[in-house]
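Following are the structures in question.
Where a number appears in this text, it was derived from the coordinates with a stated rule and is not lab data. These figures come from a predicted structure and were not determined experimentally. Cβ atoms are built from the backbone, for glycine too; each structure is taken alone.
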Structure I
Amino acid sequence: MRYLFSAVAICLAGPLFAAAQDITFNSIDGGTLSLDDWKGQPVLVVNTASMCGFTPQFAALQELYDTYRNQGLVVLAVPSDDFNQELSSSAEVKDFCELQYGIDLPMTDITHVRGDRAHPFYRDVLAQTGFAPGWNFNKVLMDGQGQVIGTWGAPVQPMSDTITGPIKALLN
């Protein structure tokens, strides 16, 4: 089954997992999260912010994760203050997400997602696809080999067919 994406960047370059160096994030729980650990699994990476008008999408991100995690989907939340809408510490973000939305999906520490200080993941996505988050709750879907399958802006809901369709295709 093929999906047509509107406002979606498709990556034609090599996969992110194939980079010479493993891409890791600092985990909100301490330690690191490595994209290498999820080889073979689709990964939806979402830059988030606790004080944004799109923050209620956390509930849908958790629903998406709960719906497809047993089939292999990983949803990675990347809190960022690049748009000046994040709490002041990762501990506050973690508490907020757990208390308000019951989040148990993997989360990073507060991370830059655009500009000169962007995390290497986002620099690689930009270099390979031309996509950089234009706001909070932008989504990047990678297949199990680290190939970017699609990108979506904040208005696209995590449980919409626009996102679940490509995820289902990757899981089948």
Structure II
Amino acid sequence: MIKNKRGVSEIIGYILLIAIVVVISIFVYGWLKTFVPQQSLTCPDGTSVSISNLVYNCTLNTLNFSLDNDGTFSISGYFVHASNDTTQQIPAIDLTPYYMGPSGNKASNSIVFSYYNILDPGKEESLNVNGYNLSLYLPTIATGTINKIEIIPIRYVNYNGKSRTATCSNAKIDIPVSCS
């Protein structure tokens, strides 16, 4: 009889252990959920950029351009991607590793001018700041020259009293590129 009681208490122990783990996981999920924004962070309508002075040198494999803020809101930086395949709809090559501007401007996979919205409407980020040496990581782009770049501006917005990065996908621009 003692052996039967011992087996029942082990089963009850396992059930209690599983119940405790489930309760703790519910509390951890609720706590972690507070860190994720409930609504997506978007840029206001009227955010717009354009490219001027685009120079793509195929011999040296360098790309330089000036970024103009022609919208009604300030921006803090941009994402830049390229395509070297004419059939590819969405540029998939991240150009951030090739960036040759001030070293403090790289932030993960984006180029950030400052950690607040500094590029005001009507202003231009110059040709010297937006330089890319595409021969640095040759295996990525070795299959051909780039034929299109995509620029997506980013800006900082306040969310629950904190400054968060918003991607302005509604202001995305695609620019055809050819050798000069």
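See the values below:
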{"quantity": "Of the structures I, II, the one that 3.5 was derived from, the read-out being distance in nm of label points 7 Å out along Cα→Cβ at positions 39 and 159", "calculated": "I"}
{"quantity": "When FRET efficiency 1/(1 + (r/R0)^6) of positions 23 and 135 (r between Cβ atoms, R0 = 41 Å, to 0.05) is computed for each of I, II, the largest belongs to", "calculated": "I"}
{"quantity": "Per distance in nm of label points 7 Å out along Cα→Cβ at positions 31 and 95, the highest-valued of structures I, II", "calculated": "II"}
{"quantity": "Per relative contact order in percent (Cα under 8 Å, 6 or more apart), the highest-valued of structures I, II", "calculated": "I"}
{"quantity": "Mean projected area of the Cα convex hull in nm² - structure with the largest value, from I, II", "calculated": "II"}
